[in-house]
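In the part that follows, the structures are each spelled out as structure tokens.
Derivation of every value follows stated rules applied to the coordinates shown; laboratory data play no part. The shown structure was predicted, so the numbers you read here are calculated from the model rather than taken from an experiment. Cβ atoms are built from the backbone, for glycine too; each structure is taken alone.
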Structure 1
Amino acid sequence: MAVYSASFTIDTKGNADIIDITPEVSDIVNSSGLSDGIVLVYVPGSTSAITTIEYEPGLVHDLKAALERLAPEGIVYQHNEKWHDGNGHSHIRASFIGQGESFPLIDGKLLLGTWQQIILVDMDNRPRSRKVFVQIYGENSYS
């Protein structure tokens, strides 16, 4: 079993900015030389998340609207009362989705559905530079 690790950085606009990171993850998978295993995609931090979606304008809008319904920005959060940074909703939203996802690697290809893309969602209330880590646990087809 081999482990391959890499990362990339994405600059975001914040405020539930949703970014398709499938090309960056696929490039890392292709560079790994591994053929079969598991691909972990992870973003550190408590105000961002990794998930999948059909990345098209309608669903991007719908996801942002759903996050606003689940954890509205304009209500009282104890976090804001303590830290006065106005991003209590950001922490709650990110906790619903989570900071990482795992995907199968089969015959050197990331297994995703036809309309499925990997996305980074930055929930913070300001632009951020997010470092995304990709770690692949797998077998090398040449071993």
Structure 2
Amino acid sequence: MRKLVLAISMLALAASAAFADPILDRQALMKERGKIAGGLSKVVQGDESFDAASVLTALQALQANAEKLDVEALFPAGSDAGDTTASPKIWEDMTGFKATEDKFLADVKAAVAAAPADADALKAQFNAIGSDCGTCHQTYRVKKG
């Protein structure tokens, strides 16, 4: 019995630590996403040379990032207040927000599955991914300043 109580306590602690502050957690996830996308953008723009293995690794990291975004856990009711740029539209249209995130994940998965062989192929895939980012930012993000 004591082991069971200890195990349950450890699980509860781990669960609360995983999403202790949904605003900070989602901001960290989005910063990571932006950093990965920024690196891919440099390749698309020709600022960095195309390397198929590096590009695929970055796309896989972007997919892993997108798969971590748990809308219910990271955008719970009440987490629209505080130091956040998340728009109230997220909570007004949670179905639309989830659909936008699902499309992003699908487009990233498609890019990973296609494993771009050159910069032109990456550019086509990255344009779709970037469009998803833009749609979400325009609809579900409040600009600061």
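Identify which of structures 1, 2 gives the largest calculated value of relative contact order in percent (Cα under 8 Å, 6 or more apart).
1
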If semi-axes √(5λ) of the Cα gyration tensor in Å is calculated from each of 1, 2, which structure is the one that comes out at 32, 16, 11?
1
One of 1, 2 was used to calculate helix-only ellipticity at 222 nm (-39500 (n - 2.57) for each DSSP H run of 4 or more, over all residues; to 500), yielding -8500; that structure is 1
Out of 1, 2, choose the structure whose coordinates give mean count of other Cβ atoms within 10 Å over residues 73-80 equal to 12.1 when calculated.
1
With volume of the Cα convex hull per residue in Å³, for residues 33-80 alone computed per structure, which member of 1, 2 shows the largest figure?
1
